[in-house]
Structure P
Amino acid sequence: MAKKVKKSDFIASGQVAVNRRATFDYFEEETFVAGIELKGTEVKSLRLGRASLTDTYGSFDNGELFIENLKIEEYANKGYENHDANRKKKLLLTRREIDKIIGAMAKKGCSLVAKKLFFDAHGRAKLELLLGKGKKLYDKRESIKEREVGRMLKERF
C-alpha cells in the first residue's frame, strides 16, 4: 500500500533539485529559465521533491527544445494514470530564445544542461538551463584551486 501523503509534505514554491556538476563541468556562457510541459502525476511527484537532474541535457527536434534524462519518480498514489520516469519533456521558451539556443548548440562543443529545477511564486515548475562549453581536465583543476583559495580566505577573515 502506498504511503499517505500529507499536504505539509508538498513544496509550494522554491527549489526542488540542483545539478551542482553543471557549473563544474561547463563554462557558463548564458542561462535561461524555461517552463516544462508536465503531466499531473509528474507535478505531484515534483512537489514531493522526487526529481534528479544528473546527466540531463537538452536536444532539439523540428524546431522545438526538449530536456532528456530528467528523472521524475512515479507518484505513489497515482491511481490509473502513470508516467514514464525518463520521458522527453518539452521546454517552453520564446521563439527568439529557442532559435538562439539551437544556433549555439549547432556550434561544436556547445551544450544545453539543466542547472536547477524549482517552483516559481505562481507555483509553476521552472527549469534553469545553462548554455555552455565543456571544460577540459585542467580547467576543472583550476576551478578546484579557486574554490580552495576562497575557502582559505573565508577561514582567515
Structure Q
Amino acid sequence: MKKLNNPFIHQKGYDCFVCSPTNPIGLHLDFYLDGDVVKTNWQPADVYQGYPNILHGGIQATLLDEIASWAVYVIAGTGGVTSRMEVRYKKPVLINKGKIYLTGEIIEQKQKIITVCSRLYNNAGDLCTEGFVFYYVFPPEVAKAKMDYPGQEAFLQKS
C-alpha cells in the first residue's frame, strides 16, 4: 500500500473540507493506493455525530463521495464531478469504537460516467455504509484546463 500525495495543497484557494490538511474544521484525510483500490482511515469525533455517539449520515456520505473522487483521480487518471450517489446505510457507525476505514474502487466505466463503489467499515471490519458514486468525467486535458486536475502522476509518491 502506497501513500498518495495531495497535489492540491499548493493550489490557490484550496481548502477542501475532507482532504485539506489546513482546513481548521476539516477532516484532514490522507489517501493510500492498494492495487486498484484507494483507501483511507479516520477517527471520528463527537462533533460529527447525528444521534449521540453515531456518525452523522451526511458525514458518511461525504466520506464516500471523497474517496470516490480520489479513485477517479488516481486510477482513472482524470477529474470530474459527482453526478449521482446512492448510499446504503447498513449499520450505525459508533464514534467511540475507534477508527473507521474506507475504500473506493472503480467498478464500471460507460462513456463519460465512472461508477465507484465506496465502502465504510467500522473498526471491527463490519461494512456499515456502502455508496455507489456516479462520476461524470472529463478527458484528462479538459480536467487539467478547467478543473486544475494536476495529472495522475502528481498523486503518486516518488520512490
Structure R
Amino acid sequence: MEDRLTEIVSSSRGRKGDLIPILQRIQAEFGYLPEEAIVKVAGLTGVAESRVFGVASFYAQFRFTPMGRNRVMVCRGTACHVKGAPRILDEVEKAIEIKEGETRQDLEYTLESVTCIGCCGLAPCIMVNKEVHGRLIPKEIGDIFITRGECDAG
C-alpha cells in the first residue's frame, strides 16, 4: 500500500491544489481512504493531517471504511418516502443486521440511503448491487436477503 500511495501522490507532483484529485485516486484504488493514506498525503503534499482529514470528511464522496461486497441502497426519494421507505429501511437494517451508513464487520454488506435510485414508478424500492427490487412491502425484505443467500457482488 505504501508504494502505491507514494505513486498516486507523486503523479500529481504533491501539489496542495491537487488534494481532492489525489484523494479521489486513492479512493478509486482502495475503495476508501485508509488512515495511512491521510498521513502519507499530508507528508507528501506538506498539508497538515488535520487539513487533509478535514477536506476528506467535508465531501460525502469520501469514505473512511471499506465498502462491503454487497452495496444495499434504500431509496429515500419523494415517491419512495411517501410509499413507505422508512419502514423498508427499518426492515433492511434488521435483515442485514446493520444501520444506515454502516458496513458489516464481515464486509458482506454496506447499507446506504440515497436520494433517488431513479425508479420512482417502482416505489418503494431498494437496490442491491445492480439489482433493483421495487413495489416492496416490509415483509418482503427478509426474503430478498434469504433467497440471495450471501449475495453475489456485482
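None of the figures in this text is laboratory data; all of them are computed from the coordinates on show. Source: prediction; values computed, not measured.
General observations
- Source structure (of P, Q, R) for helix-only ellipticity at 222 nm (-39500 (n - 2.57) for each DSSP H run of 4 or more, over all residues; to 500), computed value -4500: Q
- Largest in relative contact order in percent (Cα under 8 Å, 6 or more apart) among the labelled structures P, Q, R is structure P.
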